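Once you scroll down, you'll see the structures, which are given as structure tokens.
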Structure I
Amino acid sequence: MANPGRLPQTTFSAARWRLLAAAFVLGYAAALTAARWATGNPWLRWGPWATVAIWAISLTLFRKAARQTAPQAPEGLIALAYGLAGWGALTIWALSPFFGLRQTLWLLLDTAAATLLLRVAHHWTTPPRAWVERALAGGLLLLFLTVPWGTTPLGYGPRLWLGCCGLFFQPSEIYKLLLIIALGIWAEHPTPRHLWIAAGSTALAIAVLGWQHDFGTAGFLLYLFVTLSYAISGNPRPLLATLVLLPASAYLGYRWVPIVRLRAEAWLAPWQAQHTHGYQIIQGLLALHRGGLWGTGLQTPVLTPLAHSDFIFTAIGQIWGWLATMSIIGLMALLTHSAFRIAQRLTGFHRAVALGIGLYYGGQSLLILGGNLRWLPLTGVALPFLAYGGSALLSNLLGLALLLHLAQQAASAPRPPAPHLQRAAQRLETALWLGFALSAVATTYWTFIWRPPIP
């Protein structure tokens, strides 16, 4: 007899999710190997299968830890996240074997960290407030260290990483989760002190990121703080004030910050700057259009620069076609919905963290999808689980570990929140679903309806 407290599986049973993820990753590796066979390099022939082996080991280790520490959590979440991670690693392999190898190693290391968090979280319900405050201060310190000692793996652009000996770490990725946990402490202990700690650290982080011209991450931190605060308190005034002030801030940035002006011009009129700052956006749209329904295959050169990171969505669209891009949008929406669904059965700290992870996955997905599909200005955030980046993947998998721990709490002792807080969360989820629907419409338009202008 099934456990009445167990959370229902999302859409598919866990067994079907695992089978689907494994079949897709194995099929992708086989196709990638066939595409690389003609190169004559044995490493390029067998490298994708090494990625599959490491992916399978990572999935097995994480799933074993989840079964031991969160047996009532929906296993479909694990297969969903690792299916996307495997898809991303093999796509990066197709685009660049060098980055594919690095992403594969990061997958193993990040899985080890997420497994450790899952086992540690099993022993507490709410982390000590002092520990959270120290972790938040530590994350903020790492952000500040990128100002004098920051570097960049590309050798140009904002110096947002701390690195040595070929390894790089981006502190802003982990800070997102620390902010969610700090706001969770405020939800559990609603005192002005905890709110001011979260608000003050967020303001300082935004100031550092703005100084470094990482406006995409700065804007995302503001979004995360405002929306999660609204979901915790049910008070819409800060959210509405932010929506009112946002156009004015964008206008001032356009007038006084050159990089903001270039991004805005590339968004509004990319064809007028097709050989400079509009080039990447145009190539991404051309890649989607060229992919059509079924894609051009793995042996066709991908049109978009930096396709393994900022534009992995359009690269997948060119390689695998419209069906693949729509699948990505649907899977990201399902991942977001799963977090909100878990939050519906929780209160206080646990509810806030589950909602924060849902807002994190959904908001970051829409931010980069909007930039790729030209319904938002382009930012440099990573598409969760898919895009290249060890720090981003670490944050994604740590969020998954927290979500599974919270799902266990929801299944063992469900405590629905107050109705007005449920309505606030439902409004936020509806807004995210509208964003995913807009992404689906935009993908269809650029793929089938749009006709590229003849130069």
Structure II
Amino acid sequence: MLGLLDRAAQLTNFKWETPGFGPLTYEAALKTTALAATLLFAHGQTTERTVTAAERLGRALGVTVKVLPYWGEIIVELDGAPLSQIVPAKPIGVDMGRALAVTTVIDQICHGTLSAEAAQSALESAGRLPPASTPRFTLFAAIGAASLGVIFGTLDTTSLLLIAASAAIGALVRRWLSGFSNNPLIQPLCAAFIAGVVAAAASRFQLSHGPTLVGFCPCMVLVPGPHILNGAIDLARTRIALGIARLAYAGVVVLLICAGGLFGFTAIGGANLAIAGPSPPVPLAIDVIAAGCAVASFGTFFSTPWRLLAFPIAAGTLAHAARWALISVAGTNAATGALVACMLVSVLVTPVADRLHLPFATLAFSAVVSLMPGFFLFNAATGIVELVSIGPSAPAALLTSIAANGATAFLIILAMTFGLILPRMLFERTLPAPT
């Protein structure tokens, strides 16, 4: 035991010279590697790519490390020595700009254009990059929610304006709350509550023929898609505990969104939100344009740089056109259309995400956000609330509606997850990871 402690002390104080760089200690190299892993992990990068990038950085700094990610912390161990760094980290953020900046710093260190001694400060600067500006965030929240309204068949101007205004107010409230609260659950809850209040006002004053979609669409922009995909990828890679934790977090967020929206409508409207009927078909051109606007909006939510936004928009519009053709022309169901569309997106996005070291789940979800079954999830939640209020005398049709909406939502999420993950994992099996 004393020998191990002596060895640790020697390694901590030992310095080496990296060619062209100044001397660093093993402890400093571990600290730098742990910081990079934490920033990637906390801002939406997949677990596998986080581990790969951290180990690659460690080798560039002259150490061989083992990265062990958990919900709440990341452990970076020095291979063959009793030295490690334990850093608090929760994968609850999604920020493409910061993830891209961190990977750029890692590339610079690995290619020898940034000194090892400057790595720590460069990574800290990357982690402090500001998110999308509040005006941009608010504007695209309104555009995204209105676009989802168009996709689900709401074409009257008044309803779209109400949807946009509700989402914009919710976005401003989310930014305001982020200024003094680090709790990630308060923001979607309050934004969904606002959506419910606006929908209740639209219903009471008869401002819209579709108050249900006025309430649903601003809530759908709050769905934590990247966390669902990252959790599913972790499960597929047998990181069971981390995958379950990610999915549990996403599930809690979805539950709070449903609760906030329904409570806002009930508190102001004095009645339960009605279950929305089937969405009418939308012409292909309008559907594709709306899908592109939704992709741009979610890219903004994830702080995607402007120069990278065109690619997920192109992939998303192509996927949505394929889904429209499968459902409207071939007559397939929504789950099959989502499966094919997501497989197409995964095939297009995976090589680009790997080449540019971008978070796959964030980039892919931005492209397929309009396929998320928020409509069916919120319909199922609305039906459950109505079932509770009616009690034992509830009609059988209500139970059937709840079951059908819940099952449809589950199948679409399953199809989307499978469609995005399968090509991704096949690419990783057949193609070497870019350096």
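Read-outs: derived from the displayed coordinates by stated rules, not from any lab. Note that the coordinates shown come from a computational prediction; the quantities given were computed from them, not determined experimentally. Cβ atoms are built from the backbone, for glycine too; each structure is taken alone.
Worth a mention:
- Read-out log10 I(q)/I(0) by the Debye sum over Cα atoms at q = 0.06 Å⁻¹, computed value -0.28, structure in I, II: II
- Which of I, II leads on relative contact order in percent (Cα under 8 Å, 6 or more apart), largest value: I
- Looking across I, II, the calculation of FRET efficiency 1/(1 + (r/R0)^6) of positions 157 and 397 (r between Cβ atoms, R0 = 35 Å, to 0.05) that yields 0.85 traces back to I.
- Between structures I, II, the calculation of distance in nm of label points 7 Å out along Cα→Cβ at positions 149 and 221 yields its largest number for I.
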